[in-house]
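**Student:** Below: a set of structures, written as structure tokens.
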Structure I
Amino acid sequence: MAEHTIGLIGCGVMGQNLALNFERHGYPVVVYEADAQKLKNYLAGQAAGRRITGVATLPELAATLAAPRRILLMVPAGQAVDECIAQLLPLLDADDILIDGGNSNYLDTNRRAARFAQRGLRYVGAGISGGEAGALRGPAIMPGGTPAAWADVKDMLQAIAARTSAGTPCCDWVGPAGAGHFVKMIHNGIEYADMQLICEAYHLLREVLGLSVAEARAVFEAWNQGELESYLIEITGRILGQRTADGQPVIEQILDTAGQKGTGRWTALAALELGQPVTVIAEAVFARCLSALQEERVAAAAVLKARGGAESQAEPISAAELRQALYAAKVISYAQGFQLLRAAGKMYDWDLDCGRIASLWQAGCIIRASILQPIRRAFERDPGLPSLLLDPFFVEIFAAAQPAWRRVVATAVQAGVPVPAMSAALAYYDGYRNPRLPAHLLQAQRDYFGAHMYERIDRPRGEFFHTDWT
């Protein structure tokens, strides 16, 4: 047996940087990559002179590692993971641990963890966030799966993870089965919402307030010094400051079509399955879908005109009001994400600690932001908090932000500037605080055409009634 303490499968950029991170923290790595040339280039380049070695086959990888084997899988989610598992299973012994560090669907992780348990093996679905830089310098890691695996992977995963300002590693056990990948999926769903909200704010700065790219950049840089401080606000300012060789803003040269890899869509699907109104994340996903219809939108622009416009506003909104609206909507996206976490915890019997999850996202990951500190404190004050909207800190935030938030959304509507996520956040807030929604009419309609019955306000819950409407 060689000295290697962890095996790594998949030599993409994330895999390469994670291997460097492990090695830097005292964990030698043996790497397998199906593309032999890619592996050769890595070993001769970034990994040169380090305790990182390569093998040509999976049997060599298994033979190199001491028991219990710890193997990190960094391959694309889906079929590639199952194919790799099929090749690995005959090579593994009881108590060996496979860590899936990719963006796997949590339902797949549920299935794989159960399969490993049947064979006396241990499976960890570890959500890893932070991109290429985070993988190298310290990502946020959200491990879940076989509980007995945690003791044997805890030290190495926490060693490479990012740390909060208090020095706490942004890596802790989340729960059994697919809990880790579910938490990572929620992280990504909030990321979708946060990015869309920022884009809507930028659109309003440009189209309604009439700011130049440079002026918008200054606004984002100022916002990053206050309650909106976050990685995504920070990089937005940097993006807006990037210039081409002839001095033009790079942002103006980019086609307005956004891609996606699926985790936001999975979040929306999970919300539908669990009956949770994760509207801001869903609108962020649909906004990307709409952006993909670029040619249709260009053609429609010549035909479909907005009535009114920004010039019709007697009192234009200010950047300060937009900041308040953005912050309030951002809180809603987090509230919806945590509400979905709580629902999944109940459905799958996962004992999810929302306060601890918030702390995992305070450094290293893409949605790291100052807002996570009051979110963590809210769940520490009340672990059973049904919604962040009910925490006293955020009650005050919404009370202060509402006038600006409503003006911003109304102004956007009158100006014909789409703000699907920001308006969905406001609609959710109004729906959540409303003691009587028009769903009573909806239920009457269902009873009329389908005899679905309804409950009454003057009778106990659980009693159902039907009216012969005709």
Structure II
Amino acid sequence: MSEYRIQGITGEWEVVIGLEVHAQVTSNAKLFSGASAAYGGEPNSHVSLVDAAMPGMLPVPNRECIRQAVRTGMAINAQINKWSRFDRKNYFYADLPQGYQISQLYHPIVGEGEIEVILDEKDANSPRKTIGIERIHVEQDAGKLMHDQHPTMSYVDLNRSGVALMEIVSRPDMRSPAEAGAYVKKLRSILRYVGSCDGNMEEGSMRADVNVSVRKPGEEFGTRTETKNVNSIRFVMQAIEVEARRQVDLIEDGGTVVQETRLFDPNKLETRSMRSKEDAHDYRYFPDPDLLPLELDDAFLEECRASLPELPDAKRARYEAMGLTAYNAAVLTAEAETAFWFEDLLAERVDPKQGSNWLLSELFGALNRLGKSLEESPVNPKQAAELLGLVADGTISGSISKQVFEIMLETGQGAAAIVEEKGLKQTSDTGAIEAEIAKIIAANEDKVAEYRSGKDKLFGFFVGQTMKAMGGKANPGVVNELLKKALDQ
């Protein structure tokens, strides 16, 4: 898909990348308790007896978390395992009260799937690549250590303890930072369409563990390192670049890459060692004795499948079939929020081309200027459709629509009310327009002569003068027609 090589002293090196994305499941409650899974809150305010690992407390699976994992698997064309099992991953850390994490190692709920990525979504001819998904398993999150509350002690916040995560494990199919960035972006888009994760990396509800190794092209895979908890697409790409370069330099200096867990420092643009990388046997996995295996029936699977929305690739193809450019279709479908807004606009029977062009230029431009997101837009799809309808039926011109739109942004008023109140209706009164044209021709006999001698570009001058004389309210189509007739006489 993209030829990416690191130049070393001994020649070119290829980078091999695999990602483990941890996505917080969208649910009101945690994976095995009824405690709130909401982001934020005072420390230890979203904790049940189960989350705190009090003696005798038993976990009970949250059906919604299982449903969301299954729907996510279906969205990436993955195998859904009707029988799966929870395991205990044993390790001891202060933010893990049980002394183990409930996860799925041997029998995950979702098996192999795939995601197709395009390096440049805005380029219709950009090459495509399929990234394999090895598995999706469901597990509980740990709590959080707070080191800045006291000079000599660390505090523990268990609000996140027990929150449901999907760990989405890719195959080592990526060969460049750009491919990895495109993969995370596409995966996040799918999760947001499905509604199984909000994808807010800055809040920690989606983060990536980045596995990187280097090799000479055509050779066997090298030893990989895992850079933990990278929380933005840009940082994922940067972490790959700096870690791959570190490994190349280390090998060429006669050193050996050690399998280990590392952390990425975006300020220093470096990775640093965190701990040696554990293997599965180090965690002493065994089936969780407190939880029965999950057994999914056909009715549940059909319910999950029926609830899936139209996904990004299908939506983009439909938009292109409507006549939208590949660029517009790609931008409109890249984020679920944008696609849903555009769907609401189409529901108001707006012309797709007119609507997409207006949304991507006028509305996006205004929101960027105001520093607002689409969700915060002062103008909703219904109001936008009213404005575009007034242009389509000739009530106002395109230039006047820009004035009306600015007033809508400031006041929240409807377009029709603004046009009526400000007297902005476009006129198609041929008599009035012809009278102004006659005056302009009489006042510019030299330019009329030049135009008639072959200087066709002067036509724009006469259009501008006429529109100015009519206060911008003349119908441009009528102006063009009457001007052509008058000047060609």
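**Student:** Assign the value -11500, calculated as helix-only ellipticity at 222 nm (-39500 (n - 2.57) for each DSSP H run of 4 or more, over all residues; to 500), to the correct structure from I, II. Before the final figure, lay out each step's value.
**Tutor:** Working: I: -17000; II: -11500.
This figure was derived from II.
**Student:** Still on this structure, I have one more. Between structures I, II, where is Cα Rg over 2.2 N^0.38 Å highest? List each step's numbers first, then the result.
**Tutor:** Details: I: 1.09; II: 1.30.
Greatest value across I, II: structure II.
**Student:** Matching task: 10.3 is the computed value of mean projected area of the Cα convex hull in nm², for residues 28-147 alone. Pick the structure from I, II. Don't jump to the answer; show the numbers that get you there.
**Tutor:** Details: I: 7.5; II: 10.3.
The read-out was computed on structure II.
**Student:** Compare FRET efficiency 1/(1 + (r/R0)^6) of positions 68 and 204 (r between Cβ atoms, R0 = 35 Å, to 0.05) across structures I, II and report the one with the greatest value.
**Tutor:** On the way: I: 0.05; II: 1.00.
Answer by largest value of FRET efficiency 1/(1 + (r/R0)^6) of positions 68 and 204 (r between Cβ atoms, R0 = 35 Å, to 0.05): II.
Here, each number is a calculation from the coordinates, and none is a lab measurement. Remember, it's a predicted structure, so these values are computed and weren't measured experimentally. Cβ atoms are built from the backbone, for glycine too; each structure is taken alone.
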